Every structure is written in structure tokens, then in C-alpha cells.
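Once you scroll down, you'll see the structures, which are given as C-alpha cells.
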Structure P
Amino acid sequence: MSSSLSVYLLDVAATRALVGSGDDTLLEVIRDNYGDDMARDDDYFSDEIERGAPTAYEALSAVVHGGPFSEAGQYAFQYGYAYRRLCSLTGSFLPNSNFTPHRGAWLAVVDQGLKALGITAVSVEAFSHGGPPAPLPHTFMPGYGEWTPDHIARALEQFETAQRAIDASGQAPPLEPEVLEAVTECLDWMRCAQARPGHGVVGFRS
């Protein structure tokens with residue numbers, strides 16, 4: 001079974017602040033822009049909705065109003081996908097051709113490639129481990145993670161330091177071409193964020 005990674009460039013703090021904001025205008029904007037998408041999701045999750053899961057719009061409304069959230073933990077995934085919609089509205093989708101689709105331990109493999117180039121401040125595998133920000137219920141699907149501006153600045157410093165050492169020695173780490181391509185894509189995400197003060201990168205794995 002394959003997985004996908006959705007990655008966005010955005011102001012992480014500003015997007016987090018939308019949770020519990022009670023902004024009904026925002027809800028209407030999202031319904032206008034993503035109504036068809038939410039209808040498709042409701043059709044896909046129709047069995048779960050029949051058993052008590054919130055619809056896509058109900059989940060989105062709960063996220064924006066800070067609750068109420070379903071007490072049935074198995075339906076927490078709807079709030080994770082609702083938060084992804086907030087991120088897609090407030091942020092910019094970043095190219096992820098090396099990560100969608102992917103199988104198995106690919107994210108861990110790319111992390112090893114990052115480490116080989118001296119980068120330990122960020123991790124793509126972290127995009128699959130966390131859940132959406134509080135007070136949203138924790139969910140394993142979709143997975144969620146953040147690279148804050150501080151994390152990104154540190155990661156790029158680590159990369160530059162490692163590159164100077166590689167240039168001095170004339171010996172580059174022996175990365176497989178597909179791993180190097182994925183690492184390069186990660187560096188592109190970080191450079192896009194660095195060019196936008198206050199912006200970071202968030203990722204959702206599903």
C-alpha cells in the first residue's frame with residue numbers, strides 16, 4: 001500500500017491561530033472553494049459518517065470553533081483532514097514528486113540522506129508521526145508535522161557547513177540518485193520558506 005505526502009509553505013503560527021478563532025467568514029470561504037472536494041470526501045467516508053463520524057464541513061466547523069469534537073476517537077481523522085484544508089487555503093502547495101506516492105520506509109531513507117549531508121534539524125519522517133495542533137484530537141491519519149522557521153534556518157546552516165567540508169575533502173557522500181533527488185526537493189522547500197520571513201513548512205502523510 002502506498003502513501004502520499006502533502007507539503008505546504010505557510011505562516012505556521014498564523015494558521016494555528018485559526019483553530020478556535022470562530023471565524024465564520026473563513027468557513028464560508030472554504031466551503032465556496034472546497035465544496036466539491038468536501039462532497040467527494042463525504043462520499044468516500046460515507047460508511048464512517050453513517051456510523052457517527054462528522055462530515056467534512058462539520059469537522060471543519062469544529063476546528064474553526066475549537067469544538068465540539070466527536071467523543072469517538074476513531075473519527076478524529078476528520079479533524080486532521082479539516083486542518084489540512086486550512087493549510088491548503090492559507091499556504092502554498094509545495095512540489096512533492098519524490099514523495100507522492102511512496103512506500104514503506106521511504107521517509108526514513110530520505111532522512112538518512114539528509115543526515116549524510118549534515119542535516120539533522122528537520123525530518124521528513126516527522127510528517128507522519130504527529131497529529132494536528134491542540135485542541136484538535138490526536139489522530140494517526142493523516143500524520144502531521146511542522147518545520148518551523150528556526151528549524152529550517154538551522155538545517156540550512158548545517159547543510160552549508162557540511163558542504164564546505166565536502167568541498168574541502170573532495171568526497172561527497174555516496175547517495176543513491178533517487179535519495180539525492182528527494183533530499184534536493186527538501187532543500188528547495190526550506191529555501192522557499194527561508195525566502196518568506198516567518199514561514200515554515202508543514203506536511204501531512206496519508
Structure Q
Amino acid sequence: MKEIKITGQKRETTGKKASKELRKAGMIPCNLYGEAKEGKNPVALSFAAPMSELRKLIYSPNIYSVELTIDGEKHIAILKELQFHPTTDAVLHVDFYEVNAEKPVVMGVPVKHTGLAQGVRDGGRMNMSIRKINVKAPYTNIPEFLEIDVTNLNIGKSIKVGDLSFEGLELVTPKQVVVCSIKATRNSIQAAQNAEA
């Protein structure tokens with residue numbers, strides 16, 4: 001997994017008005033959730049980070065571990081949740097989750113296909129059903145992407161999450177979820193009929 005560095009400063013005041021002022025100044029309100037708990041509820045460390053630094057993390061197909069430096073204190077975290085404005089798509093809020101090398105976390109990892117599917121060679125069309133698979137592992141074991149070989153995939157066939165396994169990773173996405181499939185096209189049906197004739 002790639003690493004990205006973000007610096008931030010603790011927020012003294014929270015609430016809508018304070019958050020609005022921060023956004024005007026090019027800063028985004030953020031929370032870091034970690035090991036600290038009050039009763040059963042996790043305690044959030046409220047801070048603000050510059051949009052210029054968050055942009056690469058937010059608008060990227062890649063997944064990152066984030067080295068957060070908040071007022072000089074370092075934390076390793078992953079992106080947990082993003083809030084966007086419903087009409088302008090501006091980033092309103094970012095939640096991070098503090099991680100360590102021992103404790104497993106759940107993350108959506110991008111899927112990458114390798115090979116040219118037999119079904120595509122026969123005129124079929126590759127259909128991508130999901131772009132990410134949720135995996136559970138210590139963050140240090142989570143790869144940048146999950147490589148899936150589609151070379152032997154024929155028309156009408158699919159690869160489901162249950163067909164896959166990756167060393168050191170527990171797949172959390174339900175087993176019956178289809179990752180990709182090969183759909184028949186008009187050309188492929190025609191070619192099959194010609195071959196039978």
C-alpha cells in the first residue's frame with residue numbers, strides 16, 4: 001500500500017460556524033478515531049488539514065496508509081469516511097481511523113484484471129460488476145490492488161468473490177458477489193452459430 005503524508009492542527013472549536021470558517025480558509029475539518037474510548041464510544045481527535053494535501057488522497061483510485069502529523073504528533077491512519085456537499089460535491093468532512101501493525105482493519109481494495117479472457121477473444125464483452133473487494137488484514141499486509149487472472153474466463157461465465165483467495169487476507173465481501181463476467185454479444189452469438197453450421 002502506498003503512503004501519503006498529511007499535516008494538520010487540532011481544532012479548538014467545533015460546530016457548523018467554525019467548520020464553515022475553516023473551509024473558507026482552504027482547510028477541511030477532520031476527525032481521527034483510534035484506540036481511545038469513552039465507555040464504549042470511540043473518542044475522536046478533531047483537527048483540520050489543508051485541502052491541497054487531502055486532494056491526492058480523496059481523488060485517487062489508489063488506497064493509502066496516511067501518516068498524519070497533528071501539531072507535531074505522528075499517527076498512522078486510513079481513510080474511513082468522506083462527506084461531500086450534496087449539490088456542489090465540495091468536501092465537507094473527512095474521518096480517519098488510526099491503525100497499528102497488529103490490529104486487522106477492513107478496507108476496500110481495487111480489483112485489477114490480468115490476461116485476455118478467452119470469452120473476449122471469442123467476441124464476448126467483459127462486464128465489471130465491482131471495482132473493489134473488502135479485505136480484512138493488518139494494514140501493513142493490504143496490497144495496492146488485488147490481481148485477478150481472467151485468461152480462462154469463457155462467455156457466460158463469471159468470477160465470484162468465493163472463487164478467490166489471497167495469502168494473508170480475509171475477504172469480507174460476500175462470497176456470492178460477482179466480480180466480473182463475460183457477456184455474449186451479437187457478434188459472439190453469430191460466430192458460435194457459424195461455427196456450428
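Here, each number is a calculation from the coordinates, and none is a lab measurement. Computed from a predicted structure; not experimentally measured. Cβ atoms are built from the backbone, for glycine too; each structure is taken alone.
See the values below:
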| read-out | value |
| --- | --- |
| Answer label among P, Q for the case where Rg and Dmax of the Cα atoms in Å, calculated from the coordinates, equals 21.9, 77 | Q |
| Winner on mean count of other Cβ atoms within 10 Å over residues 64-71 once structures P, Q are ranked, highest first | Q |
| Comparison of P, Q - label where FRET efficiency 1/(1 + (r/R0)^6) of positions 136 and 168 (r between Cβ atoms, R0 = 30 Å, to 0.05) is highest | Q |
| Structure with the greatest value (metric distance in nm of label points 7 Å out along Cα→Cβ at positions 112 and 184, set P, Q) | Q |
| Origin of the derived value -16000 (helix-only ellipticity at 222 nm (-39500 (n - 2.57) for each DSSP H run of 4 or more, over all residues; to 500); candidates P, Q) | P |
| Structures P, Q, by relative contact order in percent (Cα under 8 Å, 6 or more apart): label with the highest value | P |
